[in-house]
Structure 1
Amino acid sequence: MKRVFDALRAGQADVIVVAWKDRLTRFGFRYLENHTEDLGARIEVMNEQEEKAPQQELVEDLLSIVTSFAGRLYGMRSNKAKKVLEVVRLAIS
């Protein structure tokens, strides 16, 4: 993301093209869109869906946040379990 915005600032690009809006960011798309426009560029979403009500966007954003944190939590648990298994394997060997 930093490289993309560096390229926009340097004038090396003026459009960010993404297949789906959520491939660029799970939430806060409008902030990125505003920042991109401030740099004289735009974001082009190829598979744009119909305009959603603000309440629907908020619900989807909150679900994305919860999903992201749940994935991190389960990833941390999985990593911890792998370490425990490795210690047990070493102790048994």
Structure 2
Amino acid sequence: MFFSFGATGHDPELYPEPATYDIHRANLKRHLGFGRGPHFCVGSHLARAEARIAFERLLARLTDFRIPEGNPPDPIICVALHGYRKVDLTFSRAS
């Protein structure tokens, strides 16, 4: 048996349209990003706080994010992972 972290959050019985990114998904908090049960990450609260602060600061300084046409994201091709190796973005500086 092989457990793939790249498959977490992609069970169609738990997540309708699992391949669609939806931050308003009703059961969004049922992810396994920090583990589960006795193996839950001790640093999860710190990691969430750091991410929230980083995104708040970044989004306050930059606007109009977009992926340039003709330059698609570079996906990671791996059984164990799901994501992108590189995503080029263009953006404007906030006033």
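Quick look at the numbers
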| item | result |
| --- | --- |
| Among 1, 2, structure where relative contact order in percent (Cα under 8 Å, 6 or more apart) as derived comes to 30 | 2 |
| Origin of the derived value 48, 33, 24 (Cα extents along the principal axes in Å; candidates 1, 2) | 2 |
| If mean count of other Cβ atoms within 10 Å over residues 16-23 is computed and equals 9.1, the structure in 1, 2 | 2 |
| With helix-only ellipticity at 222 nm (-39500 (n - 2.57) for each DSSP H run of 4 or more, over all residues; to 500) derived as -21500, matching label from 1, 2 | 1 |
| Identity of the structure behind 10.5 (criterion: mean count of other Cβ atoms within 10 Å over residues 24-31, calculated), options 1, 2 | 2 |
| Per mean count of other Cβ atoms within 10 Å over residues 40-47, the highest-valued of structures 1, 2 | 1 |
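Any read-out appearing in this document is the output of simple, stated calculations on the displayed coordinates, not a laboratory observation. Computed from a predicted structure; not experimentally measured. Cβ atoms are built from the backbone, for glycine too; each structure is taken alone.
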